[in-house]
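Scrolling down, you'll hit the structures one after another.
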Structure P
Amino acid sequence: MLIVGVAAMVAPIAVSKVTVKKDIPFSVLSSLLLIAIAYDGSLSRWDALILLLVFAAFMTYTLRVAKHQPTEAQEVKPQSVYKSIAEVIGGLSFLLLGSNIFVHEASDLALMLGLSEGVVGLTVVAGGTSLPELATTVVAARKGQSALAIGNVIGSNVFNILLILGLTATIQPLQIEGITTLDMTVMLLSVSLVWLFSFTRFKVERWEGFLLLATYLGYLAWLLYSL
């Protein structure tokens, strides 16, 4: 809600038919799968295996589609491959460094103020780790690279649910603590709203972006109010 909302307010985001019909529904299904397997209050290694198998299926499908999907011709300034690789690595390194510093210090501050780990994770940590994603999506939206903007968000949701939680629970089974049914519902609602808005002329308009951002701020306000 935050990232798509802000990006759409900067510039309306065009969404391809493939994304609307296949990619976003997969993100919805990933959210439903997480809700289902976390219903018992934990993520076991068997649950992790399911998540990883579904992720493998998603990546296989995505790569197969990419091979048969024509790419958009764009004018780009010729540049050395090595320079491009170095710039990508350098930019990513600074993004990661900045996010790590922000999350670490903000988490310490929140815990000193008496906030629970669940609330810290849903607010400070989630916001901090999303800063690179927010920056990337807004820049992509401003440059008119809508496929990159919306793909970044949908891909992040799928990776976080299937790969990140899958690998983590494989290493150490997780107990679902501090996360309520409402939190899970909001997670599902967020991607469902993006899916719904994408159906309107295959574009997320500025007013829809504002609505997404307002919904996120309302959820954030509820979290802080319920402390």
Structure Q
Amino acid sequence: MAERVSAGTWTIQGETVTLPVTITDARLTAAVFTAPAAGAREVLAEVPLEPFVLFGRAITLLMTIHYPQWALKTYDEVGVGLLVRGPRGAPGLHIVDLPVTGAFTREAGQDFWALPKWLMSADLSFGDAATEVAVRDGDAEVLRATIRNGSWRLPFRTRVSLPAWSYLDHGAQAGRLLRGRLPMHLSGARVGRGGFDVRLGEHPMTRRMRALGMLGRPFLTVTGARLQGQLGEFRQV
């Protein structure tokens, strides 16, 4: 387990990491879905958050990211997210599952930010027409998905700062509800309503994906974006 040395500084696996850490030139593809509110509430049953519901539907996110070398090493990750409301109704993105291909980032993610990282093996490619990803837990295939490009390329750089909520029942932040921000600078993205194909295995992550509506066509895709930004501390609420 990582150990906090002082505000914003941790030791982990014999190294010292000071927050914020800077992401440089990661690759991102994401697909946004809607889901029945009941399914979202089921996923949040053990978490002190409520789904953000619009016209009776929750808003969910599937994302794939490749990180080149940075403070948390180099690795791939696949995230399942859900827009939620926290205390006093404050909105934010809550990450439900976040498998990664590196042990260092798994430990850092769990302990620094209470993110639900677990170790996977994966194949991830950003092609000219689509992003393809396969996730395995040991020998079992968890999912295989293709997210095809939307119709439009963003001609400019986009800056987004998403509020975030996190909560884990294990790790250095066990039982603490945390609040932070996910600042992102995106460039080179294609957006629209690209096609989506997915095959889900039997796994706790895919049960949550089914509950969160990640079987049909997404209402928005963002593919092949270049991602930069700084990730700082999350604070206990």
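Highest-scoring entry among P, Q, by relative contact order in percent (Cα under 8 Å, 6 or more apart), is P.
Taking mean count of other Cβ atoms within 10 Å over residues 3-10 as the criterion, the largest value within structures P, Q is that of P.
Work out which structure the value -23000 belongs to, where helix-only ellipticity at 222 nm (-39500 (n - 2.57) for each DSSP H run of 4 or more, over all residues; to 500) was derived from one of P, Q. Comparing all candidates, it corresponds to P.
For the structures shown (P, Q), Kirkwood radius over Cα pairs in Å is largest in P.
Among the shown structures P, Q, from which was the value 3.3 of distance in nm of label points 7 Å out along Cα→Cβ at positions 123 and 219 calculated? Comparing all candidates, it corresponds to Q. When mean count of other Cβ atoms within 10 Å over residues 27-34 is computed for each of P, Q, the one that comes out at 21.8 is Q.
Any read-out appearing in this document is the output of simple, stated calculations on the displayed coordinates, not a laboratory observation. This one's a predicted model, so the numbers in the text were calculated from it and none came from an experiment. Cβ atoms are built from the backbone, for glycine too; each structure is taken alone.
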